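What follows is a set of structures to go through.
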Structure P
Amino acid sequence: MDATPGGSCESVRGMTVESATGLMRALGFVAWADERLAPEEREMLTTVMDALHIPTERRAELCAALRASSSSVEGLAESIADEVERRFVVAQAIILAGVDGVVVDAERERIAKLATELGIDDDELEFIHQAVDATSELADGPATG
């Protein structure tokens, strides 16, 4: 299988193809941490593939490849060289882990492992978690009582 999401060498939504592939690998790594893919996780992965313009006919093949390699993020740092993109990838992984309303220990462990692989220390990872939480609260709107 061609390692690029869309089979193209062009930039994808401002990310290089290597970074976009890295994003999908990272999300697959977290999504299958608990050995199942919740409907909400599947929906988010579909949304990401839409945003990355991954052709429909390539998606099943890509998902199968991600599932087969979901136990490792080794070498991911080489795919995602940009520091901002690395933080974005970790933030997306955090969002994916919580999209079904339940973040299990295996997902937390994989997010920490992903962050370490991408050179993100514990303090920065906590900051990214807080930023994701704050963004989620804003998206949910003000609390009513």
Structure Q
Amino acid sequence: MRVLQFLKKQNKEMNQSRLNSESGMTLLEIMIVLAILGGLLAVLATNVMSSFNKSKVENTKIQMKLIGDSLNMYNLDCGSYPTSLEGLVSKDDCPNWGPDPYLKKVPRDAWNTEFLYEVDGSSYYLISLGEDRREGGSGLAADLNSDDL
């Protein structure tokens, strides 16, 4: 009987020690995991934002090419370039204009800014001021112009 009680007591102590050693993660372990996850998210966010900003530049270049194509079609139909980009959207003094507009609306660059448009008789110049919306700049703030496409 004493042996049986001793074995029961021994079994109970072993189960108790097993429960204590299998408890959840410590606060330090949780903080280390969170720090690792935070570092990974920071690296990922930087890469995603970089790609997003590069796509804005590429989108603006594509917009400028489409506007350039529309300006060239207008020039073929009318013999000159319009005085403003608005001439691609609504009928102006060109007798061969239409019946459909060359563009549905005056487009904006990826930073929601109107393109600068200059015409010099037989050529045009289209400019996007970039992310900073000011002349000059470098990187994402660099100006994009139709001559560089």
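Throughout, read-outs are computed from the coordinates displayed, never taken from laboratory work. Predicted model, so just to flag it, every value in this text is computed and none were measured. Cβ atoms are built from the backbone, for glycine too; each structure is taken alone.
Assign the value -20500, calculated as helix-only ellipticity at 222 nm (-39500 (n - 2.57) for each DSSP H run of 4 or more, over all residues; to 500), to the correct structure from P, Q.
So the calculation was done on P.
Can you spot which of P, Q the value 19, 11, 11 was calculated from, given it is semi-axes √(5λ) of the Cα gyration tensor in Å, for residues 73-128 alone?
P
Suppose you compute FRET efficiency 1/(1 + (r/R0)^6) of positions 33 and 97 (r between Cβ atoms, R0 = 41 Å, to 0.05) for every structure in P, Q: which one lands on 0.05?
Q
Between structures P, Q, where is Cα Rg over 2.2 N^0.38 Å highest?
Between P, Q, the highest calculated value is found for Q.
Quick one: distance in nm of label points 7 Å out along Cα→Cβ at positions 57 and 81 came out at 2.4 when computed from one of P, Q, so which one is it?
Going label by label, the one that fits is Q.
If log10 I(q)/I(0) by the Debye sum over Cα atoms at q = 0.15, 0.26 Å⁻¹, for residues 25-64 alone computes to -0.33, -0.96, which of P, Q did it come from? Please list the in-between numbers first.
Details: P: -0.33, -0.96; Q: -0.52, -0.79.
Label of the originating structure: P.
Have a look at P, Q and say which one yields 16 for relative contact order in percent (Cα under 8 Å, 6 or more apart), as calculated.
It traces back to Q.
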